[in-house]
Structure I
Amino acid sequence: MPITFDDVEPELSDAEDAFRYGSQDAEAGLDVSDASFVQLRKACRSLSGADVLLEDGYYTLTIEAAFTSIEKSLLFWLIDESHQDPANPPQSHTTAINRSADVGLISEEVAERLDDLWKENRAQTYYQDGIATRERARAMLALADRVHSHVVNLAGIRHECICD
């Protein structure tokens, strides 16, 4: 038997309304008008959240947040350097990786390996039967930290980074 409207009402309507009409009380640090800085700071917040999640044993969510941070860090640079229109967001999670290689931010080898890591491991951990472990979560978080730091340093905007 499918889940019907009656099964999820009023929560579904409340969620829709929150996105349409909800308050504009932004998440800490995301109250900037520049589209590239929104992506940068989402990457920062993802990293900060991933640290907490890792310590609390939420390895699947740590891995998700690490992948998100990598994507958002690359997307920041693409938007900041006018290689991505913020009004036309990427259509897949690996678009930022591949586009970053196309414009020379990352090497083809790094792009291929990140793309493979995403396809083979992130998808398996999230959608299939792959099991998230502390070791995998730590490794992904370290990778995300490294990518983020390199992007921030290349862009010369350490003062805009809100990482803890």
Structure II
Amino acid sequence: MKLLPIDSPALIDTVAGWLGQKANYQWLDFGQGVQRLTPLSLKLMTQRDIHFLRVFTGDDDTTLAGVVGLTNVDRTFRTASVWTVLGNKGQGGCGRRATARLLDLAFRELGLCAINAWTVETNAAAQRGLEQLGFRYVGRLRKCHYIDGRALDRLLYDLLADEYRERAGDD
């Protein structure tokens, strides 16, 4: 598996295509109610310091599998939010591993101290994935996410650099 920068028009179009699928965008929120990203808005995100986005490959290192990102990266407070979309559903299991690699980058290379995430209450797979990565459930935002007209809760998680290093066996 590789994490690759989204640095070409072809990759931008591929990722925007994944993020434009209802099966993916219904779980997302890029702020102000924006769930779908156009290729142009995705390109702009890749150029801003508050976003750190990577496409990831499957186990064969060549098949594009999905996208993982840090958003709201704050270098002053050393925080960010993480999200993952598995674009190629035939590459199951890669999302969690790609997120783990991005967390490693975030804590070791970017020097972040805390990363948060949220998932919708009905997305049990995402909840399990976050917990397997060491994230702790820290709260709930009630009835703030809509899927097919139904108001759902967002479950909030966070992971501290110290907790991450402890799980990874680092000193």
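Each reported figure results from applying straightforward, stated rules to the coordinates on display, with no laboratory input. Note that the structure is predicted; figures quoted are calculated from it, not measured. Cβ atoms are built from the backbone, for glycine too; each structure is taken alone.
Compute relative contact order in percent (Cα under 8 Å, 6 or more apart) for each of I, II and report the one that scores greatest.
Ranking I, II on relative contact order in percent (Cα under 8 Å, 6 or more apart), first place is I.
A value of 1.6 was derived for distance in nm of label points 7 Å out along Cα→Cβ at positions 18 and 106; which structure in I, II was it taken from?
Computed on structure II.
Out of I, II, which structure matches 17.2 when mean count of other Cβ atoms within 10 Å over residues 10-17 is calculated?
Source structure: II.
Here distance in nm of label points 7 Å out along Cα→Cβ at positions 82 and 98 was calculated and came to 1.4; which of the structures I, II was it taken from?
Computed on structure II.
Matching task: -20000 is the computed value of helix-only ellipticity at 222 nm (-39500 (n - 2.57) for each DSSP H run of 4 or more, over all residues; to 500). Pick the structure from I, II.
I
Which of the displayed structures (I, II) returns the greatest value of volume of the Cα convex hull per residue in Å³ on calculation?
Greatest value across I, II: structure I.
Hey, distance in nm of label points 7 Å out along Cα→Cβ at positions 34 and 50 derived from one of I, II reads 0.9; which structure?
Only one of I, II returns 0.9 for distance in nm of label points 7 Å out along Cα→Cβ at positions 34 and 50, namely II.
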